[in-house]
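No lab work stands behind these numbers, since they all come straight from the coordinates. Remember, it's a predicted structure, so these values are computed and weren't measured experimentally. Cβ atoms are built from the backbone, for glycine too; each structure is taken alone.
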Structure 1
Amino acid sequence: MTSTAFITHRDCHLHDMGSFHPESPARLSAISDQMIAQGLDHYFLFYDAPLATVEQLTRVHPASHLEHLKRISPTLGIVHIDPDTAMNPHSWQAALRSAGAGVMAVDLVMAGEVNNAFCAIRPPGHHAERSTSMGFCFFNNIAVAAMHALTAHGLSRVAIVDFDVHHGNGTEDCFRDNEHVLMVSMFQHPFYPYSGAENPAFNMLNVPLPSGTGGEEFRKLVEESWMPRLHKFKPEMIFISAGFDAHQEDDLGGMKLLEKDYAWVTEQLKQLAGETAQGRIVSMLEGGYVLSALARSVVAHIKVLAGI
């Protein structure tokens, strides 16, 4: 059995973009409830996420981006950045915790205190570009964590695996042409944010998939496309942008994955990490908006991480 960190923070529950917004605080509650229902609490080491620092954030985002978000952060009510992305008085703090969770996860894994980590955080991050918040995302959490591994811990090769139903345009923007980072992804196409299918950089392996794609096709692309590229790259740490909105019950997308598919891909990545990265994996929550499907999928994912 591995030791797996579960990193979250109550501040992440306080970020609220409106009562009908799918990216809701109930997402984290559903995950917690499912873990309790399955009796999993004692299998994980629980940590409160710290606040990401300016130094950690500006490895990815320009200072002007931080200043803009802090300036527009409301003291009352909700301020919209775009039609889908909004801040309430707690959003700034929640965004700092979400990015800080990934930094803490890297530190714990690199110190050998845990084998791997899952960050149950919101707001998510993979749509946040260097200078632009969008798609429910303010800071690119996975990019901040990956840069921390490269910069603070001196790693030379990290891989980012993104299986969210939406293309991680922000992560691609942050790491395009960076020889130290390999990003592999799949996503429904054509679909928001309508990117990733054309002219990817040399270090990006994007696999656009049509609506209706199920587990068999997903597993085939992982085996035939992702894994050969990842093995060749030999990452020293694997980061997972863990979006669960490609689940067949999630009506924000049109794909047909099931919990068993998320467990399977986690097993493949865990095996790879054991071969090239001393088992080091940091997984961070991205999408997933139908609460029951999200909670079941996250639990399937983290049970594999923890060797349960």
Structure 2
Amino acid sequence: MQSNMENKAYILTGPTSGAGRATALSLATAGTLVLVGRNRDKLAETAGAVERLGGKAVPILCDMSDLGSVRRAADAIVALDLRLIGLLNNAGIQNPHNAATADGWDNTFVTNHLGPFAFTQALLPHLDDGACVLFVGSATEDPERKPAVRAGFRGSRYLSAAASLRGEWVPGGSSKPGMDAYATSKQCNIVTAMALARENPRLHIHAIEPGIMIATGLHAHMSASRRILASVLVPLLMPFVKVLSTPGRAARVFTRILTDASATTACYYDQDGNPMQGSTFVRDRAFQDRVVAETRALLAELDAGAR
């Protein structure tokens, strides 16, 4: 029989690159790591890196843009019969251009919000009392956030969950619709964390703005030369530009929040792990509840249609 300490587990989505991989290495000996990603080879490589540090890792294949894959992954995790004490919803994509799934859905919205929402909802009843759930959001959701505006974002453009699935946004947004999809999906993650925290007082549920990490897998659409340049410049600029970060720095903050046994919940953290405020929508409880209700209704409708 495994002891309670040996049996405890953290679930990490998007663990094969960037801040997700760095967090896996940071948590390597904190318990079993359930690594959830869509690339079998990269999952195996990250699991091997964890085990070389003395940890234990269980890879679970899952494509967050495929709701059937999400359900199977959640079922596989429950079947492991581990003490689930932490969940990091880190998986995400960012593409300035429109992209659709095989079902014709907006790929960014499904991958960043709908899939993680369904994944979390399936796992919530199986999490230990006091477990931490951390959603990775983005300050691009706030139209008043100056660094995001300078980068071309115009804040979240949320109409409804169903409209977001179709790639429809409030008019007047970014010149690149993919940026509206990203900002909207990340706002949905933040408000989901706030609403779920109120619904589940036995858990600690938070959201975090991880900072701008330019040279990571999230920016795979960038040219190789620009990513290399960014990897050199970002550490040099970090002391002067507060919103810049690196995977290692983000991982340290993620790890601290995930392993914090305090009674706090429903906090939105900045890249340094300090409480921050988001847009007026993020702070509106009615809007938080609306997004969660619409997302649940959408998932129920899609599930019914798949039968």
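Before moving on, here are some points about what is shown:
- If distance in nm of label points 7 Å out along Cα→Cβ at positions 46 and 182 is computed and equals 3.7, the structure in 1, 2: 1
- Answer label among 1, 2 for the case where Rg and Dmax of the Cα atoms in Å, calculated from the coordinates, equals 18.1, 59: 2
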